[in-house]
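As structure tokens, here come the structures.
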Structure P
Amino acid sequence: MPAWLGSLVVMIAVMITLTLGFSKILSALGFVTPFLILIVAIIAVYSFFTPTVSFSEINEIADLSKTPTGIWWLEAITYSGIVIAMAFSILSIVGAQSTHKVARRGGMYGGIILLVLMLFMNAGLVSKFDKTNTADLPTLMLAYEIHPVLHFVLTLVMLLIIYNTAVGMLYPFLSRFWVPYSRKYKVALVVALVAGYILSLVGFVDLVNLVYPLLGYLGILMGIMLAVRWLRNKFTKKKLI
């Protein structure tokens, strides 16, 4: 399937989803995540136990000049910022509709699951760093090495994750400026989707290299602001909303 057609299919799926009720949107967001966790865990564990390079060789293979800053620890912090920036909008809405206890536990458990998943995935990628270092989509490449069927399944799951990301970021943005499901909301939805579709034609790697660092720095700033607000609420009488 050509890239333009794949993007069009995802765009239509996102448009249909964002005209449904909020509970149905949450159901769509939660449906694919267990499959992603399972498949990524299988790929990571298999790759870790069938390495093609030793850990002592990784520094010789790694090319930090391909990263925005060339500083590994800053790139790690930037990735954390990306997670905050991409998750904040939808989690702020979901959290507001839950009790404080549920929201707190959800954030804690979700963070632990993400941490374990990233440790697994990075261990798998590093174990075959001679191949993954130059791949545009290294996880897909590892899946194909295990079995073409797993590669196909992961492709479908990754498409669903892209769909999830679009839904999870577009709905909070639109609902903050327009009444959900109103005429203006639907017009803004179409405009946003068309803009996203055009950007998708730029190319995955080029777009990621441009957008991810910017999102990362934004997320770091948001994390600092949230930490400051939490400290002020905890240690002062004046509560910030």
Structure Q
Amino acid sequence: MSGKRAVIFGASGGIGAAITTQLRRSGDFATVLTGMRSEGGDFRFDLTDEPSIAVAASTIAAQGSVDLVIVATGVLHTDDGHGPEKSWRVIDPARMAHVFALNTIGPALIAKHVLPLLNRDRRAVFAALSARVGSIGDNRLGGWHSYRASKAALNMLIRTFAIELAHRNPEAIAVALHPGTVETSLSAPFQRSVLHERLFSPQTCAQALLSVIDGMTPKDSGSFFAWDGQPIPF
């Protein structure tokens, strides 16, 4: 077993839990720290509460520098039960702000406090789960305004983080990842319209994403990739 360390934010979700399991089974990491909003992980955090993220970063830092950080968080449905907008006519500022807080600002705050903890003398990866519908270049259907826009903003943040990160460590990688449609609560209302072969278990998704991460080089930093390793336009 190497001395490498990994950190998963959102380890209580379907994808985050599966990634955690596979990382621990791989034997590639001496430490795999898990962060959850509720009890049960190695640290707690709230995407809407920066002090909690700062405390989480302190907990992580106490274990030493980090080689892999995966932000496996995100929201599609608001707490009041509303799903993604089908038209601009139903855009609600409070719901939109909530979606951005969880899909964009929260991951940005994690990056703010955790990117400084990445190893500076060897390959290190910061990966955040995005979504293909956040691709501006790939948007042909419209709708889902808040979700699309929040993920597009996240993708831009990843690109800018990558540029800054390269000055600190040329071997470091920051990347956005599209996991596909996975059998989790987030995608549950839409699974009936997905082809069976395109609906992945969390375990299959985790294996695919980790394979993509393993194959990345610094030239891939700042990019957006799907679960199958194919690049997605911003």
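Source structure of the calculated read-out (mean count of other Cβ atoms within 10 Å over residues 64-71, 22.2) within P, Q: Q. Quick one: distance in nm of label points 7 Å out along Cα→Cβ at positions 112 and 144 came out at 3.7 when computed from one of P, Q, so which one is it? Considering all the candidates, the number was obtained from P.
When relative contact order in percent (Cα under 8 Å, 6 or more apart) is calculated for each of structures P, Q, structure P gives the greatest result. In this comparison of P, Q, the computed figure 21.2 for mean count of other Cβ atoms within 10 Å over residues 152-159 is attributed to Q. One of P, Q was used to compute Rg and Dmax of the Cα atoms in Å, for residues 8-103 alone, and the answer was 19.2, 52. Which one was it? Matching structure: P.
Each of P, Q could give helix-only ellipticity at 222 nm (-39500 (n - 2.57) for each DSSP H run of 4 or more, over all residues; to 500), but the derived value -10500 comes from Q.
semi-axes √(5λ) of the Cα gyration tensor in Å was computed and gave 27, 19, 18; which structure, P, Q, did it come from? Considering all the candidates, the number was obtained from Q. Figure out for me which of the structures P, Q the number 0.15 belongs to, where FRET efficiency 1/(1 + (r/R0)^6) of positions 24 and 72 (r between Cβ atoms, R0 = 30 Å, to 0.05) was derived from the coordinates. Value 0.15 for FRET efficiency 1/(1 + (r/R0)^6) of positions 24 and 72 (r between Cβ atoms, R0 = 30 Å, to 0.05) corresponds to P out of P, Q.
Coordinate-derived values only; no laboratory data. The shown structure was predicted, so the numbers you read here are calculated from the model rather than taken from an experiment. Cβ atoms are built from the backbone, for glycine too; each structure is taken alone.
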